[in-house]
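Enquirer: Structures incoming, each one as structure tokens.
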Structure P
Amino acid sequence: MNVEQPQGAPAGTSGIAGARKDAKSTGSLDRASEWHAKGRFDDAAREYEAVLAGQPGHAGALHGYGVLQYQRGRTAEAETVLRRSVSLKPEVMSLSDLGGILVAAGRREEALVQFDAALRIDSRHVVTLVRLGDTLLEMRRYAEALAAYDRALAVSPLVLDALSNRGGALRALARYQEALDTYDRALTVAPRSFESYYNRGLVLRDLQRYTEALQSYDQALAIMPRHPAILLTRGRTLIDLGRPSEALVSLNDAIASQPDFVEALYNSAIALERLGRANEAMQRCERVLALEPRHAGALISRGNALLRMAQCEAALSDYTLALEIESGSREALCNAGTALRYLGRYDEALRSYDGALALDEKFAEAWSNRGGTLYQMCRAQEALESYDRATAIDPNYAEAHVGRAMLFLSEGDFTRGWPDYEWRLSDPKAAHRARILPQPMWRGETPLAGKTILVHAEQGFGDTLQFCRYATLLAERGAHVVLEVHPPLKSLLMTLHESVQVVPAGELLPTFDCHCPLLSLPFAFATDQQSVPNRTPYLHPDRARVQRWENLLGSKQRLRIGLAWSGNREHVNDRSRSIGLATLMPLLEADAQWISLQKDVRDEDARVLGDSGIVCVEDEMRDFADTAALVQSLDLVISVDTAIAHLAGALNRPVWILLPDPAEWRWLRDREDSPWYPGARLFRQQTAGRWQDVIHAVRDAITELKAL
């Protein structure tokens, strides 16, 4: 409650002055005022009671005693005493303090009556005007609150509370620049007001001036270190800036100061999810939900973590629970659409996105995700229109640009596809964001002869195997190439070119002049379908390792066919890309020596594998160089869309790739061959989710192959 604290007297001085003239116990009232001002409430109460014992109708003593009772936590008694004081002598300060007590009791309309009565006596009473503004602000009557603060400041331009809360009213009215100016005025009055710095930061964040907001929060923290609310908002701002690692530090500091700080726990889950630390994000959400079981945001955030872990059904359940709590949550509707999309329930996904857009037609994320769903439904023109709506709303929305890029690339429109694909480096949610390096990024416009360029892998093994071929093109332009890759790829990729130096990620890098993310090289080389660098093989197995496999496999009596049926189980589209081994068993009817190329065998596949007769050599495949040597020893590789397919293609070994509908952009549309791998043959689903027809086609093709 905003009851004025006693400054020498417990309330308005006019009431006490009058009391001194009339009271027989002047000494008692003086002592009451003194003890009250010093915070010795029990002593002050004794002296007030002594005065009132002699003069029960002494308005000034009743006023001071009422304020004291409120400060002692006796709100009901305080109201009774102050009402008696006001009925005897309605003075400005006693009316104002009674209004303040009513505000604290949540009876704001009654408080307004008291403030109006006080202002009828003195329309320029600053304390009452500020209290009136504060009450109207709490009641969300922002324009009236602003008028009250302006009246107070017209009387006394340097009242800090009026300035600070005026900024709050302006912010609520979305008059952000005026709010910012007001907080700047407040800081001229009190240069070390952490509230003004904090509130100024909130306005700057509203204006999306995140870096300046961060500076304001840091200035507030310099005054009030480790303040949980400021650390929370600082963390949120760092998330807005796409700096989740730093955000997590700030949010963890807030949690350390206040372990059950729900909003800090919740936002730390968002930061962890953005960092790809889905399990930890889930744990934070669990802590939030233990404290607030109906926290819709935590349910949505937990759903996001589950979605990142490819647990789509569980994610959908969380989004559904969130919608039961907040039926108007556009985020829950949008994310439920994404879970439905990954589950292949495309029509339901579209309805969910449309529900989010009905709430907010300018929700760029929903338009973008709607585009992704339409793309998977092979409705390319509608998908493009949705992506275009997203970028029209937010021209810098990276995810929509990347979605549009994948649409163009899948249709073979590389000219429009590669530039849009560069937006992946600006996506704050993506693990392959632009790497911050002091050297310039090479985009194909400058000569490289005599220079050293760092090329850094940014995504999975398959992407690196597909696009590492560009390192050779750089070397042919006279560059010394430093290729930073996942450690298991080092030995194999050392066979690229003599001017390519392969460095495992995490090791010290040599000096370089410029750099380029690996998947930006097709853009830098302006690659189109006619200029795809498809000279294969561009990777080469070690002969000694090949001989070792020949010895292990023994003399060849039949076709040797390698089989890879599943990829990364945490890939959000794993459900579409991977095939259960049991589903592939009809292939084994072909008379061949079947060899597993799976390094990671799932439990449900292990049982089938044990009875299948497939040769298992996973313990012998220590890195990709070992696997490459094994692939070299085979007559054919059959693989789903995984790194093994790219490895076989890079080695120019015969590879048949089993693709879902729709397939990833790199395999284009409706083709049985690939411009990237001349030795590849593509077998595509004709109906989304149906593998049986693909498997029958592959089995027939094996029969034809044996007949040759």
Structure Q
Amino acid sequence: MAERPSAAQEALSKVEDQLSCLVCLEPYTNPRLLSCFHIYCQHCLEDIVAHNRQGQLECPKCRRPTPLPPTGVSGLQAAFNVHHLFDIQETLKKIKEPQKLACEKCSVTNRKATSFCRQCTKFICEKCTDIHKEWDELKNHEIVTIQKVDGDLIRLVSPKKTSPRCPKHDENMKLYCEPCGELICRDCIIHIHKDHKYCVISDTFESHKKEILDSLRPVEKQLEATDTALVNLDGRHAEIIEHGRKLATNIHSKFDEIRRALDAREGELMAELEGHTQQQLKSLSAQREEVEILQTQRSSCLHFVRESIRTGSPGDVLKMKQGVVKQVRELVDTFDPNTLEPRETTNTCFVPSAQLVKECKKVGALYYDVVIPRKAIVGQKVTAYCRFLSAKISAPPEAKFISKITDKTTKCVVNERGKGEYEISYQPTVGGASKLIVRVGGEEVAGSPFPVAVKPTIDKLGTVIKAINDLKTPYGVALNQAGEIIMAEQDAGVVSIFSPTGDKLRTLDTRGTAVGEMKSLQGVAVDGNDNILVVDRDNNRLLKFSRGGDLIAAVGSHGDDPGQFNNPIGVCVNSVNGKVYVIDISAHCVHIFNSDLTFSSKFGSEGSGNGQFSSPWGVASDRSGCVYVADYINARVQVFTPDGGYLRQFGKKGSGNGELYSPISICVDSDDLVYVGENVNYRVSVFTCEGVFLKSFGSNGSGPGQFRYPHGIAVDQCGVVYVSDCYNNRVQIFY
């Protein structure tokens, strides 16, 4: 068995691989760095430029171009890190045979080295090791044994960090010119960089190093992304192989099934043919017997008469004449020539299905792509595509588009585009979460039903889709990630959860005043884990339940101390920082809680100035984490930073477009549109996040689209608006 190479030999092999130019395959000579961070010999790069017609420099490995400085290849950044690898190479060569390694520090000839000094980058003997331990200026040097060096040499060999020399003044360049981004010497300050801001390298190196390392963070993330992508590609490679295997099995199975059906049909036809053939043969046998009887009768007649005439006397012949002639005539008259024709024919035919033969060429199909737009707009045509490997399939795909809110089906039109591609067109008439079902050969394609988010246009916003009725003064309304509708019913003291289609799923019913119980519910919200948060006004409490209804936390009591309330009424969860914001209507402030409901801070006070409130009611946050508060008496919406810093406001008291009257509820959708419910105006007004008025809908009444106090608003990812119509005891759904 071959002897295993030492760690030093393995390390030497790895280092030498890194020291070879990919162009000349020789050790680097004056290595230069390209913009793609690949390294080559200077003379190799000069040859590349010389042979390029445009005089450009492209990396031989990745083909990325590198701009040439005015001085040409020699002006490119020197790859100084390669020199450190050469130092490591030299050290590795020495340590390959540690028994022959002599001390490189002391004057005694051939004294065996036992250790390595990382700072001196020298192999030293025991005596020199002791000197390192005794001398104060050498005590901080890192001394390691030969054995340890053999195991971890590359890390232990320190780079030789020397100050570069100024090519113009032959001085050490110890200064850095900030405007020029260059190393300079003292003479450079006077002659070239006069009045420029500069600093000593050693004083600012750490900050510059940090800046360089910080610049690498996006690269690190991209590297992580490429690593993940390669893993995903390898995974997809395996998935495609496995998927192909499964499809092959499925194809074999289906065609075996078809073959079995054909074999069964063949058996049926053969049995039918056999029965028919036997029946024909039996019929022919019976006919043959009839003809044989006829033949016998006539043969007997001829034989008898002829023999009688030949052998009988004239008197005997004449005596029998009358009777014989009569019998002969009867025999002739009863003869039917048709009896002699075969009653059975060979006209039985096998008629193969020409259509079947033709269809066999189209049995089954491999569809390789189904392109479904996952977003749509009400009233606008949407086109999806289904592509097949073969242009010939037995039947085109079938499609249905269905609203998840109303179960309404929209007609889909399927058109053949040729070359195995089919176009599926539909025009949504209802906003909200929907699904497209695509079937090929009676079976749904992979991924079907496909979710489609249908958004309304702002000009048509306010069309009633449906209403959920028979509620008891619903105040707050929220949506979870599954599209379930969560409602806080004030008079019932319960939280009710409905399906997207409006079917009641479950109820959180813990009525009472004890911790974890509910009495007079107001606002409701959902966090990123689908936990339900609800404020109980009478109990001055904030409660947190799991999606299934288990109590997770309950905080608050009546008072003015941190974490206490004086009529909490509105709540929202900030999707950016995960914090919970609770409106305290009587204290005229907003409480901020951490995600675990520990108290964080609060902001606001009574008044009409910036950042002050007069009976604030609703609260919401946008994609950037900014907080919006419906300032009820002040008839405005105020916008704050996540920590409560005042940013801006919009709205003024009135009933015109862009004006607000008793804004009570507020919500911000995924496009940062702000929906404000107005108590006195009995409507919902829509603004941009900067306060530009877009639209309003609603009026006073109990008919569809009318309100009697819109106390809660929620908007889903499709732009469908859910409004708790409090005193009409319903939640209306709009697109």
Structure R
Amino acid sequence: MASATTITSFPSLEKALKHFFGYDGFRHYQRDIIEHVLKNRDVLVIMPTGGGKSLCYQLPALLRVGVTIVVSPLIALMQDQVNSLKDNGIAATFINSSLTFNEVRDREQALLKGEIKLLYLAPERLMSPSFWPLLEQLQQTIGISAFAIDEAHCVSEWGHDFRPEYRQLFQLKQQLPQIPTMALTATATERVRQDIVQQLRLNDPQIFVSGFNRQNLYYEVKPKTKQSYDHLLKLVKQQPGAGIIYCLSRKRVNEISFRLKQDGISALPYHAGLSAQERQENQEQFIRDDVRIIVATIAFGMGINKPDVRFVIHYDLPRTIESYYQESGRAGRDGDPANCTVFFSYADVATVDYLINQKPDEQEQRIARQQLRHVINYTESAICRRKIQLSYFGESFAGNCQNCDNCLNPVPLEDWTIEAQKFLSCVARCQERFGMNHIIDVLRGSRKKRLVELGHDQLSTYGIGQDHSVDEWRQLCRSLLHQELLAETTDGYSVLKLNAGSWQVLKKQIPVNIHIFKRAEAPKATKASNEVQLNADEILLLEQLRRLRKRLADEQSVPPYVVFADASLRQMAQQRPITTTAFAAISGVGKRKLEQYGQIFTNEIQHFCQSHNLTPNNIVSVPTATPQQSAQELTSTYITTHTLHKQGLSPSEIALERGLRLGTIIEHLCQLIEMGQDIDLNSTVSPERQVPIFEAIEKVGSHSLRNIRDELGETFDYNEIRLVRAVWERQNLA
């Protein structure tokens, strides 16, 4: 293993990124976060699943003296990350209860010799008094460069997966205040973020929230009927690749996994009723592609790091929006399209409500019921699913995502201004002290004892809403909340409150249009294939490369994605590199993977090309206008993007045409600009927006995209800043 003192210094973070991990560029916020970490600053990182959180502490660990200690909640999770790091030639290890005494001793010796850069630990072991002498010895000898607290939402009682042992981690700041701390999670509301900062005693942390929008995920809700298993089976057969099916109970998990196997689908169960060994074996078979489906309770969650899950189905109702976001987020971590489906029925609502009643604390029950109302709101709403999710995390989103069932099959808008005025007037006359159900009871003229005792049967709004069903009034209330024309308390009681928007409606200053749908089988949305469009030869080569990857993975006893991600294999199938130089240009091919797999994969590709009479697509050397460089390697994927750009397609149209992410196309265009290729900036960024961007770069420098954006304001998009910056750097480096 490489010693901490022999780590090479790099001229740029991008060079280090390519060397260790094989990627050509950083994703959103990664560079800014890494720069803060390298300056010994505390940071809190909120980044969606698949957004690249791990890289934010892994790369700095390799560029600094000492060892970075990573706190991880599950054995399977830390083992998986260590396997991936080792396959990239990075000195990482873990110490946990799965090891023998001698294995632990050997790893401790390697740590003290400076042979390890990343050490993964569970919070219980890290905070154990018996472990602290080693911790102090590490600090005095090779040094501790940072603490990284992964899955940091576990520290908060307001989070969806609270773990009491995480509460002890504040002692790290008490005992070792000079060591910077990173806290990272995919899901955290504003309240949870505050709790993380407070509980971990973070010192004036920079908080990075890169957004919760997983654009590659398609969301849908299906009604749960007596035929729902048949619908589930059809879904599974229609969708390619691996999938996770979540159920509320062990009994349901066993039932669904058994029926799927009877119907010819390779599926295994996962729940707390199985032995630890059986759970581990089932998970391993799923991760290594030996079985296609895992049917699980929520016990199966954070321990899974499989990036190529193509669908997640909640056969039973999720308990909270936060847990649903986390569980559905197991799909599409590689950035490729994936589907997320919820089956909804009121029988499941009753089941969840029963589970809530088992909680001993009344405040916990109130909070849980409010969270359940958010889930029901999500499943029954006719507006954009993504808008509801993002709103829960405090993120604004206009809606119309065109990647959920409601946006692809919209229910027509209806003018409900008069009904909205009735509803808001009733909230006012009930003195803003009650929730949705009570307001609807008043409007519909209910004779409930509590309502009559309060004298609300005497209100002018009593009984004026009998012409609409309870369901329709609920839809109106939810829509008013989503449109911010009504507010709701978040203390567990869900009391409705009027706001500025409410009074605009009551004063007839703005209309209210909402989607009203009748309860019925939802229309079937049509979705494109999850597989990025390839031609017949590319599909054949891709399958051959997948078989090669599986064989290599099995030989090393690691999951296939540790060898290469699907995206890397797809790029190989498209570009067909047969030289190590060409292979090194594939995304995800770093120095170690090039040495380990380069010859094997290029031989396979060359053999395929020969047997199918195909010409390999190699790297083309083109001269650049930069005097300091004699030539620049331009791969066929850049050439394709350049050709489409010259044909007048916008970056979004190029992304759609090529089946790639918009960020990837922007990166291509930036690289092409830096290479001196003919890119028309005016066709991608309007001239009037270029001027302030150029001025901001001149003022704050080109190094940090965040600083440029802060100077410009939120009306400017990072993509247009990247493109203008590429031109600025080209002009100033020429």
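The numbers here are math on the coordinates, done by the rules we state, and not lab data. Just so it is clear, the model here is predicted, and its values are computed rather than measured. Cβ atoms are built from the backbone, for glycine too; each structure is taken alone.
Enquirer: One of P, Q, R was used to calculate log10 I(q)/I(0) by the Debye sum over Cα atoms at q = 0.06 Å⁻¹, giving -0.53; which?
Expert: On the way: P: -0.53; Q: -0.75; R: -0.40.
The value was obtained from structure P.
Enquirer: To continue, here is another question. Given a computed value of -18000 for helix-only ellipticity at 222 nm (-39500 (n - 2.57) for each DSSP H run of 4 or more, over all residues; to 500), which structure among P, Q, R does it belong to?
Expert: On the way: P: -18000; Q: -9000; R: -14000.
Value -18000 for helix-only ellipticity at 222 nm (-39500 (n - 2.57) for each DSSP H run of 4 or more, over all residues; to 500) corresponds to P out of P, Q, R.
Enquirer: Could you figure out which one of P, Q, R the value 38.2 for mean projected area of the Cα convex hull in nm², for residues 131-346 alone was computed from? Show your work: numbers first, answer last.
Expert: Numbers: P: 12.8; Q: 38.2; R: 14.1.
Attributed to the structure labelled Q.
Enquirer: Something else: Given a value of 6.9 for distance in nm of label points 7 Å out along Cα→Cβ at positions 123 and 411, point me to the structure among P, Q, R it was derived from. If you can, show how the numbers build up before the last one.
Expert: Details: P: 6.9; Q: 9.0; R: 4.1.
Label of the originating structure: P.
Enquirer: Using distance in nm of label points 7 Å out along Cα→Cβ at positions 387 and 515 for the comparison, can you identify which of P, Q, R gives the largest number? Kindly include the intermediate steps, with their values, before the conclusion.
Expert: Values: P: 2.8; Q: 6.1; R: 0.8.
With respect to distance in nm of label points 7 Å out along Cα→Cβ at positions 387 and 515, the highest-scoring structure among P, Q, R is Q.
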